[in-house]
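Q: Please go over the structures that come below.
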Structure P
Amino acid sequence: MLEITPDIRRLIDLALTEDQVYNDVTTNLLIPPDAQGVAVFRAKASGVLAGMGLALEVFKHIDSTVQTQALMEDGRAIKAGDLLGRATGRVGVLLRGERTALNFAQRLSGIATETAKYVAAVKGCKAQIVDTRKTAPGYRYLDKYAVRAGGGRNHRMHLADGVLIKDNHIEILRKRGVGLPKLLATALSKAPHTLKVEVEVTSMVEVEEALKAGAHIIMLDNMSLEEMAGAVKAINGRALVEASGGVTLETVRRVAETGVDIISVGAITHSAKALDISLDIEG
């Protein structure tokens, strides 16, 4: 279950402020302040659950007296009709927090569900499915938590998490007379020993240059399946091999079968469809 840290509480507060929950004119006009009720989260589609604890925390953030109970654990496969969580308290509080709570649960469960599809597609291969930094601005920690709930793994959390030399770095330095071998040598000599150095390559020539320089991870960017298989053979375990670029649910199995160690998929966070979850409030 997601730990509700001060940073997470700030995200909840931001979402509630955005929705002006304390100025809910409809609820203020119609609902008696002392009315009590129960809100029940229910799955309306099959998938993988993520963010239920976060969704329930929304109500406690509005009113600490609300009682909550998660009925399913994050990472659990769920089906339509399953009861996922329950919040008991003032009806006005439940109504004010309804949309924000659902937004969190539906988005995170959608990411977990999409991730699980990719993980299932490569079952039996050594390749690990990892995410990217293509996440909702400000909500990366939550998006990446959902990836883990779906069985995937996290790539860099942020720019300080590792050295990743990409095409723009290479092109900028090439124009200044610095080729890939020298660029890598500089990065490897200056990087803290606790950080891995990864480089993006697009050809077998660059694969060989990266190997000779001693890169820890070699990212094969938008290569064909044949090129990837050839690169894996040439690298022969001397570095971790990552496949990246345009990987889809239809192609991921064939990519995994080339022998790569890691497959990064931006779609599991930037294009995941929200999972259909309802919230029924009984007065």
Structure Q
Amino acid sequence: MRILPDLPDLRILPTEALHPHELAEDSRAGPLAEALRREGVLRNPPIVLRLAGDPERYLVLDGANRTTAFRQLGLPHVLAQVVHPGDNQVSVETWNHVVLDLGEPDLLRALASVEGIALEDSDAESARRDLTQGAALATLSLRGGRVASLLGPFPDLRRRIAGLNRLVHAYQQRARFERTNARSLEEVEAAFPTAAGLVVFRSLDVEEIVDGVSAGVLLPAGLTRFVVSPRALRVNYPLAGLASGEDREAKQRALEAWLRERVAGRKVRYYAEATYLFDE
């Protein structure tokens, strides 16, 4: 039950009921688990969507690493924000990847070696068409305005996602990448002067991601960003309340009492405008 109808829907859920849509980043999940243990609070609850046909199976839209950290900590329950397509605005954006700490020749060799994908020189218009029509998994923006398409046969969603995983793995194991909304390398050269290239992906929608999880396949890490309104941030809920041996119903009642106290104490603030946080 929501304390106020316009508050985010926060619930206590079994940890095992949360299923990520993307692979966890091992390099982030371990330190995150340690930070949770040290701080003793959950700052930002994962965002989840209940999968149709199963009242106890939730798709993690945002928070795959947090979910992995919960499991590493052995927490039986988690605090999550449940979104409902219909009374929440839920959309997904696709991140592009600026590839760093790798030279351009090495990046090209890595991408050309990916099984089932052909790296072909192109131009901006043709590459954009290949991407929107589904002939390409991604396009590659290089210095000097050079563009290439990463082409291949992808007849179904399962094989497209498998191709995306091979593609991202090809440079992820050799370099690091930063996420961006930019679609050409020259847009980010000032911020990343040593970038080897920018990998631009086709847009995904929520239904495709749900179908992928239902089919048993996960997207690469760092590819999706879900936009949810309203969203609960800086909740700072005590982990002790999640780790206790009480049953889920008791923990839910404790959560609701805690939320009522926060609302009554005017410790919940709503920002309707787009907001940048500079203390992350």
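Q: If log10 I(q)/I(0) by the Debye sum over Cα atoms at q = 0.07, 0.09 Å⁻¹ comes out at -0.34, -0.53 when worked out from the coordinates, which of P, Q was used?
A: Among P, Q, the structure yielding -0.34, -0.53 for log10 I(q)/I(0) by the Debye sum over Cα atoms at q = 0.07, 0.09 Å⁻¹ is P.
Q: Ranked by distance in nm of label points 7 Å out along Cα→Cβ at positions 26 and 258, which of P, Q sits at the highest value?
A: P
Q: Here mean count of other Cβ atoms within 10 Å over residues 10-17 has been calculated and equals 17.9, so which of P, Q was it run on?
A: Derived from the structure labelled Q.
Q: In addition: With relative contact order in percent (Cα under 8 Å, 6 or more apart) as the yardstick, tell me which of P, Q scores highest.
A: Answer by largest value of relative contact order in percent (Cα under 8 Å, 6 or more apart): Q.
Q: With mean count of other Cβ atoms within 10 Å over residues 146-153 coming out at 19.8, pick the structure among P, Q it was computed from.
A: For mean count of other Cβ atoms within 10 Å over residues 146-153, the value 19.8 is produced by structure Q.
Q: When helix-only ellipticity at 222 nm (-39500 (n - 2.57) for each DSSP H run of 4 or more, over all residues; to 500) is calculated, the result is -13000; to which of the structures P, Q does this value belong?
A: It traces back to P.
Every number here is computed from the coordinates shown, using simple stated rules; none is lab data. Small disclaimer: the values here were computed from a predicted structure and weren't measured. Cβ atoms are built from the backbone, for glycine too; each structure is taken alone.
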